[in-house]
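As structure tokens, here come the structures.
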Structure I
Amino acid sequence: MTDQSVDPTTSIMVGIDIGGTKCAVSLGTMQAGRPAVSARQQFPTPGTPAAALEQLIETMVQLLNAAGIAAADVAAVGISCGGPLDSEAGLVLSPPNLPGWDRVDVLTPFQASLGPSVPVCLENDANACALAEWQWGAGRGCRNMVFLTFGTGMGAGLILDGRLYRGTNGMAGEVGHVRLAADGPLGYGKHGSFEGFCSGGGIASLFQLRLAQHLERGGTSTLCVSPAPSAKDAAEAALAGDDLAITVFREVGQRLGQGLAMLVDILNPEKIVIGSIYSRQQRLLAEPALEELRREALAINLDVCSVVPAFLGEAVGDFASLAVASYGKK
């Protein structure tokens, strides 16, 4: 397989985002080397793969018709979906957030709708976000970049030697499964994993655990009134000065730094770009993460690597599927 880029001067691209709770279709046109989203529509993910694909294609056709764009004028379609998947074969392989999507071919229906001349490309969501940040965001100009999702889960998209690295069977970048501690919050089916400490659910679980321990010792917290504080609740409490919440985010930051050190020493990247929770809570997470990173990583590797929040911010998801289309493949 050879990767190729669509001509940025004439590209009209379609982005398809398939998620566990919502799906979205975007139209993008290149402007000054970056796509502008000219139309977008989202809807709750239907209950079956067939229904979801049917509604995605109908929505795509509606948006193209409304914009006066013929199928032949579409340069490429990019599909971003949670993994695992087989991007070469175009198959979605039973992602945990998409029950019933077992070896579902997502490429053929779009190719049938648009015609065989329009390339349709599939990538997992971490790879798609990595492509977006590499082509148009914080990783622009890098040959070696790591993107970390740090949202509902913790996954990585890898740009190595100037191209997306998928691994032998498309499963490269599953850093969330790496165990950082003998015990800890559950993430990716493993207690103490990178995802267990550094994800929305992991932060909530860790806070609830530390809160219970704190209350047993006679402590107090501004979140005692909430039966199940979320990661957002904990962050708001920390920013308001709650000592326990601050301590929890410091622990999360330290675990993040531990994971970053592993990536810095193994992959020797120029940049590590972190999205979602890190982008929103950098004030709470950056200092402990970078302190731990400096303690753990080889200085010669860290000297050539910077850790930054996603440049595209909350919009990275909107650009991810368009980035898959732009990157393209034969």
Structure II
Amino acid sequence: MEQIRFIDLFAGIGGIRMGFERAGAKCVWSNDYNKNCEITYNENFGPGEMVVKDIREIESAVIPDFDILVGGFPCQPFSIAGVSKKNALGKPHGFEDKTQGTLFHEIVRILKERKPDAYFLENVKNLENHDKGRTFTVIQESLEELGYSFYHQTINAKSLVPQNRERIFMVGFRDRRINFKFPPIPELNPKIADILEKDVPDKYTLTNHMWEYLQRYAEKHRAKGNGFGFGLVDFNGCARTLSARYYKDGSEILIPQESRNPRRLTPRECARLQGFPDSFKIPVSDTQAYKQFGNSVAVPVIEILANAVVKTLQERPQRVEPYMIQHKLL
């Protein structure tokens, strides 16, 4: 059976790539614009694996042949001003116009020009409600206008990693005969205690100044009836969502310590929280590592979904080519 090929857009540190490779697919091209991500990505997947350049400056013709476009693209508001102007002038337009100036537009552009068999996209949960739902509508209509189907589902990774992390996933196929179903996610429900290191350096323990500040901040918001504040974890439960801002104070996920101030997670623990194996190398500073893992994906979720997408493509019905029936002249 021919190996399914994919390209890794907005690749970050390769969480989506790892999931698809575990599903048996082959990555043929990767792109991101972040130099620090490049260091981590190339350290783990090989020198020169990532093309570090603004995707808007890359011609789709330079990308090798591929079957699936995958990517966790940034969420941006879509302006309809240009479309309104075209309507006023009586000029035709498509949904592609609504995405102009956004990075999602680059996904539309590459799909339109290269016509791969499928796409797999990931984003934050509230993408569905962004700009009163208009953003999500434009995304769906843009993809369907290109001839692709559109399936989506919000999945919480906490059944596979000890973190409350809800993300929306979008999948579509050029062959509209394909009826895709998101696979069930096993309820493993791991605990925070499962990912903690035993010997943690003192530098990860909060200073008295920081710990007092976080307590005052939380108390101020409690008095106002808000839910803002730090998050001390339950060792037998799951953590809050790891975010890219974790490097600032670690407040959303703090580990209690006996007779000491709480501590923040180590970068290795952040990697484990996202389902990365301990063999995954972390060659950057703690600050950059926190940003990278906070922006990444829960790898075990990607692997399950990738298996379903790859299997669907491998088992798709074969197209029947049109043919001419020739009659003999008598």
Structure III
Amino acid sequence: MEKIEDILKKRILVLDGAMGTMLQRYKFKEEDFRGERFKDWPSDLQGNNDLLSITQPTAVKEVHRKFLEAGADILETNTFSGTTIAMADYGMEELVYELNFESAKIAREVADEFTKKNLNKPRFVAGSIGPTNKTASMSPDVNDPGFRAVSFDELRIAYKQQVEALLDGGVDILLVETIFDTLNAKAALFAIEEVKEERNIEVPVMVSGTITDASGRTLSGQTAEAFLISISHIPILSVGFNCALGAKQLVPYLEVVSAKSEFAVSAHPNAGLPNAFGEYDETPEQMAAQIREYVEKGLVNIVGGCCGTTPEHIKAIAEVVKDYKPRKLLTPA
């Protein structure tokens, strides 16, 4: 199969949309999250979407299939909260390996099924590595600025466990995404480098930060350029942004990284900004029209959707980008 690095030079690749948005459509109740196996689990499990890879694998598979039918080249695993740190909320730290392994396996099966149908359009699986719910560079306690809820080493160990399970489950790419604190991301990237060294393997790594408001900074205070500089010493496939903002609001930040990065550039924005009910109103047509600006300006190599994006959104985006050349990769100075 052709390597993703080579395909990126020829065409814009399409990432899938929002797993969480799609799973919400099933209206799963507490007992659906629990299934037979966890029916006596001591804490509430509703909302633990990663667990559905074990208790409702058919639904997860169905979502993957819909995104591939819509034209996605890259599937993300259902593992956004797949670390011991995030799973502690449910008392499910012991299940982290299994959750990641099973999620990767499900995505791998569906991706391979679609690749077999059309060898000219290979489908890839990206292991989704979320930011955890703790921050390494900021204090959660306004009265104690020196306090940290988690250490770099705790993050590194947690991410390492996730990475190993994702690789064992068969992912092609590791996607460190929705980065609001670059120190957390550095722990994930450090863990990935460790695993690569121990296993003597190469694996493409995508890095995607999140600009949290109109100031154009990440939650931990970095501008787009500062974020890029702080991760550029690591060999990665792509750098970009996802979540928090709609497609239109991301343009200036993509322009910055596109002008300054030797890596491929990715973007998977939300379907607009959330309304008063926390829902996303942007239609597939509206979102695709905004993504057109990315490709007309030659800003991206990989594009997809985050919160609120459905297979309809991905289909509209895939339709737009197929007629455009990918952003030219800068050669190192």
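Structures I, II, III were shown, and log10 I(q)/I(0) by the Debye sum over Cα atoms at q = 0.09, 0.14 Å⁻¹ at -0.43, -1.12 was computed from III. I have 4, 19, 24, 19, 13, 10, 8, 4, 1 for P(r) over Cα pairs in 5 Å bins from 0, in percent, for residues 70-133 alone, calculated from one of the structures I, II, III. Which structure is it? For P(r) over Cα pairs in 5 Å bins from 0, in percent, for residues 70-133 alone, the value 4, 19, 24, 19, 13, 10, 8, 4, 1 is produced by structure III.
The maximum of FRET efficiency 1/(1 + (r/R0)^6) of positions 246 and 310 (r between Cβ atoms, R0 = 25 Å, to 0.05) over structures I, II, III, that is, the highest value, falls on III. Here log10 I(q)/I(0) by the Debye sum over Cα atoms at q = 0.15, 0.17, 0.24, 0.30 Å⁻¹, for residues 254-301 alone was derived from just one of the structures I, II, III, and that gives -0.48, -0.58, -0.87, -1.08; the source is III. Identify the structure, out of I, II, III, from whose coordinates Kirkwood radius over Cα pairs in Å, for residues 118-165 alone was calculated to give 12.3. Computing Kirkwood radius over Cα pairs in Å, for residues 118-165 alone on every structure in I, II, III gives 12.3 only for II. Consider the structures I, II, III: one of them gives 25.6 for mean count of other Cβ atoms within 10 Å over residues 262-269 as calculated from the coordinates. Say which. Working through the options, I get structure III.
Rule-based calculations on the coordinates, nothing more; no lab input. Being a predicted model, the structure only gives us computed values, none of them experimental. Cβ atoms are built from the backbone, for glycine too; each structure is taken alone.
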